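Undergrad: In the part that follows, the structures are each spelled out as C-alpha cells.
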Structure I
C-alpha cells in the first residue's frame with residue numbers, strides 16, 4: 001500500500017476520534033478511502049506494527065491512538081462539549097493539547113482511589129497539587145500496553 005495513503009489513514013483515524021470521541025471501524029475507513037475491507041484492515045495492521053496505534057488483540061478495533069482511548073477508561077476528558085477517554089494520566093493531559101482546547105479532566109488515583117480533578121486552560125494545568133507516577137518504565141510500556 002502507498003506510504004502516503006497509510007499516513008492519510010492515520011490522520012483520518014485521529015480526525016474521527018476528535019470529531020466523534022471514538023475510533024472509526026474498518027468499514028468506515030474503507031468507505032472513506034474507497035478501499036476494500038481487506039485493504040483497510042491491512043492498513044490498520046500496518047499502523048499497529050508501526051506503533052501508530054494499538055489494535056485490540058485479534059481484532060481490527062483501535063483500542064488506543066494516543067492520546068485517545070477507543071474504550072472507556074477511568075480517565076475522562078471533557079472538551080468541545082464531548083467526553084473523551086484517555087489511556088492513562090499522561091494521555092489525559094495530551095487530549096487537550098492534541099485538540100488545542102481547554103478541558104476538564106476527571107480521574108482517580110490507581111493506588112488510593114482518590115478522585116482527581118484537573119482543569120487545563122490555555123495549554124496549562126491550572127492550580128493543582130496532583131502528581132503523576134508511572135509504575136512501568138517507558139521502555140517497558142509495549143511489554144503489556146493495556147496494563148501500562
Structure II
C-alpha cells in the first residue's frame with residue numbers, strides 16, 4: 001500500500017471560551033465544520049469536535065477493514081464508535097477509551113468466522129493501533145445479525 005497523506009485546516013476566531021473554530025478537509029469533502037469549547041464539552045448543538053472526528057475515523061477504518069476481511073458483496077456492516085475523553089490525574093484531559101459497536105450481516109458466514117474477521121479488521125486498523133499504542137482502552141463489540 002502506498003504512503004497515505006491527508007490534511008485538514010482549522011481556523012479559530014476569538015478566545016477559547018467564547019470563540020469558534022471551523023474544520024475543513026483539504027480534499028473539500030467537508031468544509032467549515034463549526035466547533036467551539038462550549039459545544040465540545042457540553043451539548044453539541046449541531047457542531048462537531050475533534051473527538052467526533054476521531055470517532056468517525058476509527059469507525060470508518062474498522063468498517064472498511066471488516067468489508068475487506070468479509071469479501072462478501074452481500075455483506076452489510078454498521079459501525080458506531082464512541083470516543084471518551086476524561087481527566088487523567090497529572091495529565092489533564094486525555095482520550096481514554098474508544099468503544100466500537102459493530103453490527104453486520106454476511107450471508108453464509110459462521111459466528112466463529114465473523115469473530116475472526118472482526119478481530120483481523122481490528123488488528124489491521126491503523127486507528128486501533130494508534131489508540132492502543134497511546135494507552136487508550138479500545139473495546140470492540142461485534143454482533144452478527146441472525147439469519148445470516
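Undergrad: Out of I, II, which structure matches 0.05 when FRET efficiency 1/(1 + (r/R0)^6) of positions 2 and 122 (r between Cβ atoms, R0 = 25 Å, to 0.05) is calculated? Could you put the intermediate results ahead of the total?
TA: Values: I: 0.05; II: 0.65.
Going through each structure in turn, the value belongs to I.
Undergrad: Same structure, new question: One of I, II was used to calculate relative contact order in percent (Cα under 8 Å, 6 or more apart), giving 13; which? Spell out each step's value before the answer.
TA: Numbers: I: 13; II: 17.
Structure I accounts for this read-out.
Undergrad: I've got another one for you. I have -0.71, -1.29 for log10 I(q)/I(0) by the Debye sum over Cα atoms at q = 0.13, 0.21 Å⁻¹, calculated from one of the structures I, II. Which structure is it? It would help to have the intermediate numbers written out before the result.
TA: Details: I: -0.61, -1.30; II: -0.71, -1.29.
This figure was derived from II.
Undergrad: Right, here's the next one. Given that mean count of other Cβ atoms within 10 Å over residues 10-17, derived from a single structure, equals 17.2, which label among I, II identifies that structure?
TA: Details: I: 17.2; II: 9.9.
Structure of origin is I.
Undergrad: The value 20.9 for mean count of other Cβ atoms within 10 Å over residues 90-97 was derived from one model only; which of I, II is it?
TA: Values: I: 20.9; II: 11.2.
Computed on structure I.
Since every read-out is calculated from the coordinates, none of them should be taken as a lab result. Just so we're clear, the structure is a prediction, and the values are computed from it rather than from any experiment. Cβ atoms are built from the backbone, for glycine too; each structure is taken alone.
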